[in-house]
Structure I
Amino acid sequence: MKRLVLASASASRAGLLRAAGVEFSVHPAELDETALMAAMTGADAASVALALAEAKALAVSAALPGSLVLGADTVIALGGDLISKCPDMEAARTLLGRMSGQDHRLVSAAVLARDAKAVWRHAGPATMTVRPLSPAFVEDYLAAEGPAILSSVGCYHYEGRGAQLFEKVEGDYFSVLGLPLLPLLGALRQEGVIAS
């Protein structure tokens, strides 16, 4: 079996791959995601998520010739704006207040690359309906989650306490967690990384 390289330091993505029985190594991509997003002003969430995932996969695959590299990214569209990770707890507080009682679109994209060429791409969308959040709930939530929440776009870990934020979710569960896992597993079977 071929071995996969994950171009991400995301514990959530690594956990999903590990739980699915995929063997991989980790080699995080060094990219300026903010600059890449700024260069794509006006693009939709799926296009941006795919571009970020592809940039990560291509950068790492160029450095590791012959390796199959997985790049992934998640982008949220809220009220016409694309949302990235919050830099601090005050920004998280503001974002949660803005999301309160609103729908947002989450897109998790995955790209496989080999020798600096993309060989597979997929974007998994979900529509997330945040329930109305009281200021007291937001404060309790941020205190309980702490700065770890800043590692997640949208400031939530849906597989944990973050589930309390939502009234309804439509879309692929794994994409909400940060990786369109089922389509990815199909691609990994085709690439000989896991048995078919």
Structure II
Amino acid sequence: ILSTVLALSIQAAGDPAKGKALYATCASCHGANGEGNQALNAPAIAGQQEWYLTRQLKNYQDGIRGTHSKDVYGMQMRPMSMVVWGEKKTADVVAYITSLPNPENAAITLGGDPTVGQANSMVCAACHGANGEGNQALNAPRIAGQFDWYTHRQLMNWKNGVRGTHPKDMYGMQMIGMAATLVDETAVKNISAYIANLGK
């Protein structure tokens, strides 16, 4: 695991100035400042860690993510990832994304109850941190302040076998078990609302 972390850290040492030009394609959906856009089903990416952005772009490029027939938005993202194909381009665009300011905390859109969601938060906090800040040593990304609709979609994808079933998606497989601790979609909405509220 340590070697993987170190390798990703090295890969992510890109040039944000070069990455800015590449980011124009990303901005069309994710926004000029990486703030995300619900109308385009694009999550916030500003504030995310380099190593996680690098891994997910590579997963899309390698067909580990975005190939399941029911992952409509993942399939849309996969060709976008090809714009930054190759370690250097990926590193450059990731360096630019991580230079962007953290987005404002997202509004709750699905009607989940963050107070009820907090009751399930210890499962998330064990890897992602008490404040959803992420933990590279555990390969757990930052989740604090992410849109509830995006967190909800990904958790439901894990619950329904849409994400995390590729044999090379080691960390996605781990999330299948974590998502299974949420007993129903109401529980998913509640924890998604709690995560969206983190950092406020």
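Read-outs: derived from the displayed coordinates by stated rules, not from any lab. Keep in mind that what you see is a predicted model, and the values were worked out from it rather than measured. Cβ atoms are built from the backbone, for glycine too; each structure is taken alone.
Sorting I, II by mean projected area of the Cα convex hull in nm², for residues 13-52 alone from high to low puts I first, with the largest value.
When log10 I(q)/I(0) by the Debye sum over Cα atoms at q = 0.15, 0.17 Å⁻¹, for residues 45-124 alone is computed for each of I, II, which one produces -0.58, -0.68? Please list the in-between numbers first.
Working: I: -0.58, -0.68; II: -0.73, -0.86.
Only structure I yields this read-out.
Computing distance in nm of label points 7 Å out along Cα→Cβ at positions 85 and 109 gives 1.8 for which of I, II? Considering all the candidates, the number was obtained from I.
Where does the value 1.8 come from, among I, II, when distance in nm of label points 7 Å out along Cα→Cβ at positions 69 and 157 is the thing being computed?
II
For mean count of other Cβ atoms within 10 Å over residues 133-140, the highest value in the series I, II is held by structure II.
One of I, II was used to compute helix-only ellipticity at 222 nm (-39500 (n - 2.57) for each DSSP H run of 4 or more, over all residues; to 500), and the result was -15500. Which label is that? Spell out each step's value before the answer.
On the way: I: -11000; II: -15500.
That value comes from structure II.
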